[in-house]
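Each structure below is given as C-alpha cells.
Each value in this text was obtained by applying a stated rule to the coordinates, not by laboratory testing. From a predicted model like this one, the values you see are computed outputs, not experimental measurements. Cβ atoms are built from the backbone, for glycine too; each structure is taken alone.
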Structure P
Amino acid sequence: MANEPLVVRVTELEMTAAPKQSLPMPVNIQTAIMRVPEIPLPFYRFLYLQVGRRWTWVDRLRMSDEALTGVLHDKRNCVTVLSVNGAPAGFFELLQIDEDTVELSHFGMFEHALGLGLGKWFLLQALYAAWAMNPQRVKVTTNTLDHPRALQLYQMFGFSPVATSEASVLPLSDEERAALSEAF
C-alpha cells in the first residue's frame with residue numbers, strides 16, 4: 001500500500017487574555033506536572049510518539065538528533081510533562097515566539113490517561129504556564145487529524161480562530177514505523 005499524503009484543514013487560533021476558568025484537580029488520581037529543561041531526546045520522542053500516534057504527529061519523529069536538539073534545547077522552548085499515578089501521561093510544549101507571543105506548540109495525553117477527567121484541567125495548566133510568561137497573546141494550531149473536540153475545547157478556553165488553510169501530512173511509512181518499534 002502506498003504512503004499517500006492526507007489533506008487536512010488547519011486552524012490557527014489565538015487568545016489575548018488569560019483564561020478566567022478554574023478547575024479542580026481530579027480526585028483519587030495522583031498527578032504531577034513537571035517542567036523538563038534540556039529534555040533527553042529519547043524521552044521526548046517517546047512522549048511525542050505516545051501522544052501523537054493517534055493524531056498522525058510525524059514532524060518531530062523525522063527530525064535528526066541535531067535538529068531536534070536545536071529546537072528542544074532552545075531557551076525559548078519549554079517542555080512540561082504530566083504524570084498520572086507515577087507514569088508519564090502527557091505533555092505540553094510552549095515556545096516564546098517573541099516578547100508578545102507564546103505558542104502552545106504541542107499538547108496531548110497518552111491513551112491511558114484519556115477518560116479520567118484530566119484533559120480540560122491539564123489544558124488549563126498549560127494555559128496558566130503560557131500566560132505566566134507575560135505575553136500579549138497565546139497561539140495554538142490544530143487540524144482535522146487532531147482529537148475531534150480539540151477545536152471546540154480551545155475555543156471553550158478563550159481561543160478564537162484567526163486563520164484557516166489546507167495542508168498535507170505524510171503518515172509514517174512502514175519502514176519508519178518499524179524503526180520506531182525497534183526504538184521503543
Structure Q
Amino acid sequence: MIKIGIIIGSTRPGRVGESVSRWVLQVAQERKDAEFELVDIQDFNLPLLDEPLPASMEQYSKPHTKIWSAKIDSFDGYVFVTPEYNHATSGALKNAIDFLYREWNNKVAGFVGYGGLGGTRAVENLRAIVSELEIAHVRSQVALSLKTDFEDFSVFKPAAHQVKSVNKMLDQTIAWSGALKNLRETKIKNNA
C-alpha cells in the first residue's frame with residue numbers, strides 16, 4: 001500500500017495550517033488507494049539546521065535529525081500543506097526539508113497552499129525546492145484563499161469545490177508514488 005505523509009508546514013502560534021491539514025487528511029481517508037498520516041513538523045522540534053555535514057552525506061549526528069529521517073523515509077509521497085509568507089513557503093518548512101536529502105529522493109509531492117492568493121506563490125517556491133531534492137511534483141494543487149475559504153481570514157471553512165481539488169491532487173500524487181516506488185525498489189535490487 002502506498003503511504004503518503006501530509007506535512008503541516010507551519011509552526012506559527014495560532015496557525016491555521018493544522019486545521020487545513022486535518023481537513024486534507026479527512027478527505028484523503030475517504031479513499032482506499034493509499035494510507036495517509038499527518039506529520040506535524042512542530043512535533044520534531046527541529047532547530048535551525050544544526051547538522052555539521054551536508055544532508056547528502058547521510059551522516060546525521062543529532063537525535064532529532066535521525067528521528068525526522070526515519071519518519072520521512074517511511075513514506076512513498078507527500079502532501080505539503082504550506083502557508084504563504086512573503087511570496088514563499090514558511091521558514092520552518094524549508095528548514096525541515098533541508099535537514100534531509102536521500103529520504104526525499106525519487107518520491108512525489110502534491111501541494112495544498114493557503115494565503116491571500118491561495119498560497120500559489122508558496123507552492124511555486126516549494127516546487128523549485130523539491131525539484132533539487134529529486135522529488136517529482138504533480139501539476140494539480142489545492143489553492144485555499146483566505147478570502148473565500150476562511151471566515152474572518154482565520155477560521156477554516158473550505159468551499160465545497162475544494163474537496164474535488166484535493167482528490168484530483170491526490171489522484172496524481174498516489175499514481176506517481178506507485179510508479180516511483182517501483183523505480184526505488186528496482187534500484188535497490190540492482191544495487192544489491
*Taking distance in nm of label points 7 Å out along Cα→Cβ at positions 25 and 41 for each of P, Q, which is largest?*
P
*Work out which structure the value 39 belongs to, where relative contact order in percent (Cα under 8 Å, 6 or more apart) was derived from one of P, Q.*
P
*asked:* So if we calculate distance in nm of label points 7 Å out along Cα→Cβ at positions 105 and 145 for every structure here (P, Q), which label has the highest result?
replied: Q
*asked:* Can you rank P, Q by distance in nm of label points 7 Å out along Cα→Cβ at positions 17 and 33 and just name the one with the largest value?
replied: Q
_Per Cα Rg over 2.2 N^0.38 Å, for residues 9-80 alone, the highest-valued of structures P, Q_ = P
*Check the numbers for mean count of other Cβ atoms within 10 Å over residues 89-96 across P, Q and tell me which is largest.*
P
*Using the calculated result -12500 for helix-only ellipticity at 222 nm (-39500 (n - 2.57) for each DSSP H run of 4 or more, over all residues; to 500), pick out the matching structure from P, Q.*
Q
